[in-house]
Structure I
Amino acid sequence: MQKIIKKEISLNNYPYLEENLAEINAGIAEVCQSIGRDPKAITLVAVTKTVDEDIVNRSIELGVTDIGENKPQEIVRKHPQITGAVNWHMIGHLQSNKVKKIIDKVTLIHSVDRTSVVDEIEKRAAQIDRVVDILVQVNIGDEEQKSGADVEGVKALLKYIEQCPHIRVLGLMCIAPYLYDAEQVRPYFKNMKAIFEEIKRQNYKNSEMKILSMGMTHDYKVAIEEGATMIRVGTGIYGSRNY
């Protein structure tokens, strides 16, 4: 009879995770101290795209509280395998026909940028009698290959969401242009913060401008300096991956 060996996560598994997380958390603390912000005000979303479930679970053991996935099917596949209390973030492009797959699994949807997705979220959220938290994605670099709305599109979308009782907008998200020198990204983050503050003053119904999600592994420090309250880090925690 074949012996079944159950794979367990131990403190000795994936030692690089502890080192990487310590480095990222130290970086957050350092930049916050330099500008007088509280590190606890920054939410670190660990981007788990293509990361094995055991590795994700180990990172949760090490203190990760929020994980982000780019594809709905990955959320569906991994959800039953992830242990411990964790917040799930949908951070990638979301098609309307995939909303129903994740609506009951995610804490926050970052990538809402058009009315068709809003309609589907409202419909599915009403079916499960839940208010779903979202961010509206801004195409801050006006890049054709990236999702997100321009500023006027964002305002129109927020106005549209005023009629959606099962949606709550918690803020804005952007994916800045990838530039080798993180300092070159600063103007985009600065502009994003200005847009965030402008929209916050408008007091749209069903909107609470609390979260500004911007900054990734190579530029998160600049993003925090310019006002990010949430950063999305994958490579800095889990290492380089083949997509």
Structure II
Amino acid sequence: MGNILNGPLISIVMPSYNSEATIEESIRSVLQQTYLNWELIISDDSSIDKTVEIIHEFIANEPRIILIQHSENRGAGFSRNDAISKARGKYIAFLDSDDIWHEKKLEIQIRFMSERKLALSYTQYQKINMEGVKGKVIIPPSVTSYSELLKSNVIGCLTAVYDQEILGKMYMPLIRKRQDMALWLDILKKIEFAYCVPEVLAFYREGHNSLSSNKIKILASQWEFYRGHLKFGIFRSAYYFSFYVFKALKKHKT
């Protein structure tokens, strides 16, 4: 399939904060998409580096890019929600300002969703480091449900697309951590399943200290998500937390 000129509009939500080292590559991965009918809504969370300057350089030549600037830092969840509120597309897609898409990501994924009339989909993705060196490929299950997602957040935010014509606009709860997982769970309360495109269509950038130094914080945040946000009792929380720990260890094993 060549360039798609007449497909439904896709709104791409990109939060940014002090992303001068990576955002140019992220934006270029959108510009290189073979699917052409998109808008990129960048919601900048009061960056103090050259992030906004870089964005303006792209805007000068690309009317499909829209910048929202915040006067104070409010967090990635607020930034994503602000962009979602202004999104005009049938589909809502997510890409952080340090991650990258395969050039056919939207083309392949939207065709996958359209043919199956899906409300939520995700894809396989690959880890890269700060220098762009490719690492482990993450292969999520081909289908997931509310109960299965509680055990492990298999939907990478950079891969997710939902259909707002089916679901209505869905926002990320403004909690400290796990905003994306909370959104997928809210969506899966409305539909039976979400489905995975069986191709690597995105690249997730890991910082130098993103995993090893934060394992305890990640686990603590997940426990708080069960107990605090979802209001699960201690035994139900322990049940899902045990699955989460096992799957997290398996996922991040190198």
Structure III
Amino acid sequence: MSSNDVVRPKFDQNVIVMRHGDRRDNFDPTWVNTAARPWDPPLVDEGRARAYRTGLELRNSLGFPINRVFVSPFLRCVQTASEAVAALCTADNGGARGSPIDPSKVKVSIEYGLCEMLNDAAIRPHLVPKDGLFTFDISELETMLPAGTVDTSAEKIYSEMPKWGEAVTASRGRYEHIIQALADKYPSENLLLVTHGEGVGTSVSTFMKDADVYEVNYCAYSHLRRSVNFGDGGSYTAGNFQLLTVPHITGIGFLTQSSLADGV
């Protein structure tokens, strides 16, 4: 066999892009009146439960393991990731919340690039910090994730938060870039990215060019897949991501030009 005939390892890389669970301020509008960080609401109890159920769904229905999780620094996303990761790491497939976990199954890191859009389309202006700075205690947030799952050695793609006043188009460009950059950084691993509704919507409209996203429910998720071929010395080539998501099945409503043409 000549060198040109050598069979190179091939891997189908999967990326799941998921919205956080049910946020408290949408169920208790008065919460913001006394909150120290009114722009950073936690989950309600049902939001935590939904995140855990979604984690179990991912574990039991995808047909492949999630190896690595990246999460927006906003509290609702970190709490969502905590529940989903616990479900992914349970010792049995149907484990209840609080079941023992195997933390070696998944590694988790906080990534600024997955953060909420920093504009008044996503955050009410009167709730914005007076200095316009959205700050996070990353070490404290990491303690909220299941023990043993945090990868503190992972370098962030975005080393700082965007500035307040980020344009919607810039936010969408950021989401597109972070999805591609994380996949390229970990080409041999399947990823779960826990982010915000606009991030999930962007993952659909970016990789299905004629898609018009009109709904992203709590804990909705998209599924992207590409083929990766590995060469010598850690080199690899990768195809384009394909969107495998079907409208409404995993909580995302979207239309395509073909569905509109068919009168759907």
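Laid out as a table, the results:
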{"read-out": "Origin of the value 4.2, where distance in nm of label points 7 Å out along Cα→Cβ at positions 148 and 164 was derived from one of I, II, III", "value": "III"}
{"read-out": "Highest-scoring label, criterion being distance in nm of label points 7 Å out along Cα→Cβ at positions 140 and 180, among I, II, III", "value": "III"}
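No lab work stands behind these numbers, since they all come straight from the coordinates. Not measured: the values here are computed from a predicted model. Cβ atoms are built from the backbone, for glycine too; each structure is taken alone.
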